[in-house]
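Coordinate-derived values only; no laboratory data. All figures in this text were calculated on a predicted structure; none of them were measured in a lab. Cβ atoms are built from the backbone, for glycine too; each structure is taken alone.
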Structure P
Amino acid sequence: MCSFLLFSCVDHPPQKVVFHTEKGSYTFSLRVARSPAERARGLMHTTLKSREGMLFIFERQALIPFWMKNTPESLDFIFLDNQGGIVDWRAEAPAFSLDYIESAIPFRFAIEVPAGTLRSLKLKKGTHPEFHPPLPQ
C-alpha cells in the first residue's frame, strides 16, 4: 500500500527501459523523478518488484551522491551519461544506509533497480539501454 501511495504521487508516466544483454532482452518499468523533491524522495519507504525501478533525471551531467535513507531494500545503481550510455554502477547498496553511493564518472541519469539486477544481467559499461520514450536531450 505504501509503495502505491508513493508511486501515485509522482506525476510522470512510467518510463520503460530495455536492457539488451547476451542472455536476452529485459524490460523494466521505471518511476520517474525529475524535480528536486521527487529526486530527494526517491524510493524511500518503497519495495520494488523484480522488474521495477526509478529513473532520476538531472539537468546536466554531474557527480551527485545518493543514499539509502528510509529505503527498506538493497538496490543497484546504474549511472548514465547524456547519451544514455552506462558509465558506472554500484551494486547492492545496503538498505537504510546513510553512506553515500557515488559514481566515479559524471552522469546525467541514474537508475535504481532491485539488488542483484546488475549481477543477473551482467550489464557492461558503454552499453546503451533502450528507453521508451527516449531520454530527454
Structure Q
Amino acid sequence: GSLHSRVRRHGKFAEAEALRIVEGLLSALVHIHHKGIVHRDVKPDNILIGANDQPILSDFGIAALVSDAEAMQERCGTPGYAAPEMLISGAPYGKKVDVFGAGVVLYFCVLGRNPFTSKAKDQREVTFNTVKGSVEFPADGG
C-alpha cells in the first residue's frame, strides 16, 4: 500500500522511522535527478511501502525531463505537496520541487497531516498557504 494509507491506518511515524522513509525517498530522487527527470508529484499517495518498509517512488505520470523548458513551467502537481513555484503560472522550476515535496512528506509522516491543507477551507487557501509558506509547527513537536 501507499505511505498515505499506512499513516491513515496506523498513525504517524516515530521520527527515526520517518527519517528512514524520507531518506529512501531522497535516494530515489537523487537517482531520477541524475537521469534528468523531475517527478513533479512527490506525495504520500505516490510512495509505496515495500518489503522491509522500503519506500518506492511511484506514479511518474506527470514526470518531465528537466531539459524540457516548457514542461518546467507547467502548473501541475498536487495542491498541498506542490512547491510554490509550481503553483505560480509561468514561473520556471527544476529538481528542487521534488525536494520540497519530500519535505512535506516528512512533515506528513511525523505529524500525520499536511502542513498546508489542515486548516484550509478550499484549494485556493491551500495554494495561498503554500506560496506564503504558512506552516504551523506544534509547540510540543507533534
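From P, Q, which structure was helix-only ellipticity at 222 nm (-39500 (n - 2.57) for each DSSP H run of 4 or more, over all residues; to 500) = -3500 calculated on? The structure behind it is P.
Looking at structures P, Q, which one was distance in nm of label points 7 Å out along Cα→Cβ at positions 36 and 92 calculated from, given that it came out as 1.6? Considering all the candidates, the number was obtained from Q.
Computing Rg/Rh (Cα atoms, Kirkwood Rh) gives 0.96 for which of P, Q? For Rg/Rh (Cα atoms, Kirkwood Rh), the value 0.96 is produced by structure Q. With Rg and Dmax of the Cα atoms in Å, for residues 52-107 alone derived from the coordinates and found to be 12.0, 41, which of P, Q does the value describe? Working through the options, I get structure Q. Mean count of other Cβ atoms within 10 Å over residues 28-35 was computed and gave 14.5; which structure, P, Q, did it come from? Derived from Q, not from the others.
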